[in-house]
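The numbers here are math on the coordinates, done by the rules we state, and not lab data. Since the model is a prediction, treat every value here as computed from it, not as a measurement. Cβ atoms are built from the backbone, for glycine too; each structure is taken alone.
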Structure 1
Amino acid sequence: MEKRSHRWWDLGPDDVVDIGFGEEERELLAEGLHQWGGAARPTDALARLIGFNDVETMHSDGRRIRKLLREGGSLTKLDWQRALVALEIVWASNFYGAANDWEAVAAGWTDARTLQTLRSIQHQLAGLRAPPRRLTPR
């Protein structure tokens, strides 16, 4: 069952969510996952930070997520989060990701085009994080 919600925190990680992304947004998210098997080499700790159990799971789940993205399928809330964070790190980080090599390894994706498309994705997925916690004075 697919759900749409602007209140992401009401959804569980396994709830399937249909986002109205166009082909460009979906392709960039797929490319971000793809690069973790190319120019970028993740560690188990980084894979866990992104939301996977380890590098092996990152690669196997990443293939499944890329396939769904390219076919226009819906993803779970957790998979949208993983795809977004994987893209953000692989594109921006030279230490962990492919920042210096991005334009050479991500065919057709200039930094300017990537940034413009990434901002569109981030805007549409803005509610993925839990709502801000209200800090109480000490």
Structure 2
Amino acid sequence: MSNRPAPPKSNFQARVVVGILRTALEEAAVYAIWRWVLPEFDIELPLLALILAMVAWGSFAILRFVLVTRALKKPEMPGLPSLVGTAGKVLTPLAPQGTVRVKGETWAAILVEGEKAEVGEEVTITDMDGLCLHVRPGRPLE
């Protein structure tokens, strides 16, 4: 049985600080390349080119932060630990293996209590092992 703890929730303030520090270091690297590396190869770019590059990179950093923040706020996908404790309906007889429907999705299941569960009976998910649910007959305990 796999009872893995849920990953910790993201800390918004920490991500903001790390994002600002990362962007500042990236901008410093762009400046260093413009100031010391390009002249070594006899490449002269005007100050305006540096400013435009830094604005573009800063804009990219903001876009990246916004997209990552949205991705982290998405609800947990069906399956994984969110299914444990929820109810499902038997689609094919569980004797002890078969299939169940949970939250609109079909899953392979193993009956862990009892000998058999018939089509249409309610079962409760007790655990997950990869893509196979462990179920017991009956509704979830409230």
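Assorted remarks:
- For relative contact order in percent (Cα under 8 Å, 6 or more apart) computed as 18, the structure of 1, 2 it came from: 2
- Among 1, 2, structure where distance in nm of label points 7 Å out along Cα→Cβ at positions 25 and 113 as derived comes to 5.2: 2
- When mean count of other Cβ atoms within 10 Å over residues 33-40 is computed for each of 1, 2, the largest belongs to: 1
- Origin of the value -15500, where helix-only ellipticity at 222 nm (-39500 (n - 2.57) for each DSSP H run of 4 or more, over all residues; to 500) was derived from one of 1, 2: 1
- Looking across 1, 2, the calculation of Kirkwood radius over Cα pairs in Å that yields 19.5 traces back to 2.
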